[in-house]
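Some structures are shown below for you to check.
Every read-out reported here was derived from the displayed coordinates using simple, explicitly stated rules and does not represent laboratory data. The structure displayed is predicted, hence computed values, not measured ones. Cβ atoms are built from the backbone, for glycine too; each structure is taken alone.
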Structure I
Amino acid sequence: MGLSRRGAVWHMYKAVRVGDEKIEIRESSGQTSKREAQKVLDKRVREVTDELLYGKKYGWTVADGCAMYLEERKPHQVKDALYHTDVLCKFCGDVLMSKISRYHSSVQSMIDTRREEGVSNVTINHHLKVLQKILNDACKVWKDEEGMAFITATPLIRLLPMETQEGHPLTLVEEVRLFNSLPEYLRDAASFVLNTGLRNSAAVALRWEWEILIPELDVTVFDIPVTFEGNRVVGVKNGRPHRVVLNSVAREVLERQRGLHPEFVFTRPSRKARKSFSGTQGLHTTAWKNAVARADLRDVRGEGKHFRVHDLKHTFGARLRAMGVRLEDRKDLLGHANGDITTHYSAAETEVLLTHAEKAVAWKVRKPALAKVESKSTAQQSAGCTEEENHRTNSTQESKKISLFG
């Protein structure tokens, strides 16, 4: 048949035969000019013929697109871009970009696996947005040696719905079961997260050089910067540095890590020397998943939604709330945006935060009830906000807008 016009664009329909084998070309040329569409068709016929003759598949793969995407990133964007392209290459690097779509088996496998690892829809959507950007540039920007686009049409990539994620704060019994099931190196890291509210990615990226002494209090804290060595630090949100104060349990964990690794606070054992955790999965390793199963914490957030490392952060926020710590102080301890508090802390302000952080330890003695919180705001959920507090926070923010602009 050759070329057929559909609307303004010419589409290609042609069967290429070599012996008894046949491949049908049924795709858009991406061209409104019949002459240009014929060039695209001639090229595809040559490629398909070579594929039938020699078994060589012509075309640009997702891995090729990832390489082009990385080349165009600015220095401060490279680390974040690598995080997403590594995931894309792992699952669909060998797939031709012309064949990829949101419903391709490799993309679906990536989504299912990342969900199983406890990764949120927000992060998975970031992977898909990078894939979307790569495919758009492959169709509209990048050209091969013949001046032809890498692909003739942009495949459809739909993002996942942004569902409300309900956190699961640990009870004391569940905490004992989980921690008894974890290997020692994971138990220490998990205990640190449970007592500081750090994000999974921030905990495994924590460096010794970020530890500073507060002489007036004779304690150390960690000041996690927004950028480090020209790259954005993972786990730091809202473009603000995060001061991590340590309660008594977190300090004990920290002391056990000293001398184990010269760079990172939390590492994993290996045959020759301790190694840093993967930036992609962090503490959510096979050992973590096995421990969750042994501790009977699978499906605790609903069917197929198992206990996550991030739920340790929710637990910290929920315990602080149960002990009467104000919402503003909880958000500051958890590293969430809080317009009322500066990012530069005095010794007195740090002492207040230390007092509040210690209440997470005191909770184990008093054991006040924990509220299971569901919120549209991940930040408010991690902080253990009730519906009343969410309403009060939103009302306060609205009042500030009125006072500023009214």
Structure II
Amino acid sequence: MVAGFQFIQTLPELKSITKQLDGEEILAVDVEADSLYHYLPKVCLVQISTNQHTFVIDTLAVQKMDPLRPLFASHKIKKVFHGADYDIRSLFRDYAIRVNHVFDTMIASQFLGEKEVDLAAILKKRFGVILNKKYQRANWSKRPLSHEMLFYAAHDTAYLLRLYRELERELKSKGRLGWVEEECNRLSIECTLGGKVRLSCVPAKGQNHCSSPDHPMSTRTEPENTPLFKRFKGAGKMAPRDLAILENLLLFRERRAVQQDRPPFKVFGNHVIKELVTTKPTDHVALREIPGLPADFMKRYARGALKAIQRGLALPADRLPSFAKAKRPPQNPKKQARLKRLKAWRELKASQLEIQPGLVCNNALLDTLAEANPKDVDGLKAIAGMKTWQRDSFGQELVNVLHGRL
């Protein structure tokens, strides 16, 4: 099947295959993007497999993905992904494509208790198939693509329908198919809820990104208003002065990433930023003494980094940023006792089901339950974050645990 995949490079070709695909009941789908190579990632390939055929769509060549929109939105055609979250978000971001009726084989594998859920591990375990990982981190925005790269991409969906059928059969036998279907439905909604659509463009011949003045890369000169330090791991433990330095270093790196059309981590890594915040060098001599600096750092980034540090040091005390921490309410002994019972129940239930405890109920849900303390199963309907499958499968047990009857 894969050996005869069809490479789609024109809009007429895409329209032709979507007519063919519209008659299918189930499709396997995957996406290749260039997030490791450009500041603004974009979808570069979309792979679609039926039971008989595989199509690899060059989104950069075709440009308009409109024919795929009704196909992916259809509730009659099941779309099978492995790790659907990123792919669904990317399709919506670049082409305003909403994907309905999703089945995620990674989620299914988790609910079957698989310890390793990446596609390569699952295919090897179940079918003895060894996936070639040579192009796992390839730059899919480069053109032309070699036949070997296209063959690799086609392989990503070649076994998904077979895997789906096997997982579906096992989930049915365990009574968990409805659990996974609800999780997948929530995923497809959450991936586009409040998401932003970014009009895609196609690079001019010989370029790696768009140069059109309408392209976000051309117009975005400043990062978003939200402080960058709020997304930086470990920032919550930093002092206000360190946060000021951190924010200025992150802003400097972000601007350079935009200029170079590279992901920020490829300009210089977070470990470098942490070291700069800790040591606070103010001149080239002190900067050179910092261990682990990239080879080109002094030449390309020293001046800008030192200025960023100096701006952070010079910021008046009354303007220093802070990491707002939610105030914890006073501990309620009765609530804490309920929460302890719920966690013990979850561990036991997860062990019985042979799945991870967080799949049974996450910590946020347990805390909400302990706080609300519903009196009966009907009261669980008002619990935010509780899914139907959880209420139907564990509702009475949860109420009993809350009230010390189990």
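Below are the figures for this structure:
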read-out: Structure from which 1.07 was derived, Rg/Rh (Cα atoms, Kirkwood Rh), options I, II; value: I
read-out: Highest-scoring label, criterion being distance in nm of label points 7 Å out along Cα→Cβ at positions 125 and 365, among I, II; value: I
read-out: At a computed 2, 10, 19, 23, 20, 14, 8, 4, 1, 0 (P(r) over Cα pairs in 5 Å bins from 0, in percent, for residues 181-316 alone), which of I, II; value: I
read-out: Top of I, II by FRET efficiency 1/(1 + (r/R0)^6) of positions 5 and 69 (r between Cβ atoms, R0 = 30 Å, to 0.05), largest first; value: II
read-out: Test item: P(r) over Cα pairs in 10 Å bins from 0, in percent, for residues 21-132 alone calculated as 13, 43, 34, 10, 0, pick one of I, II; value: II
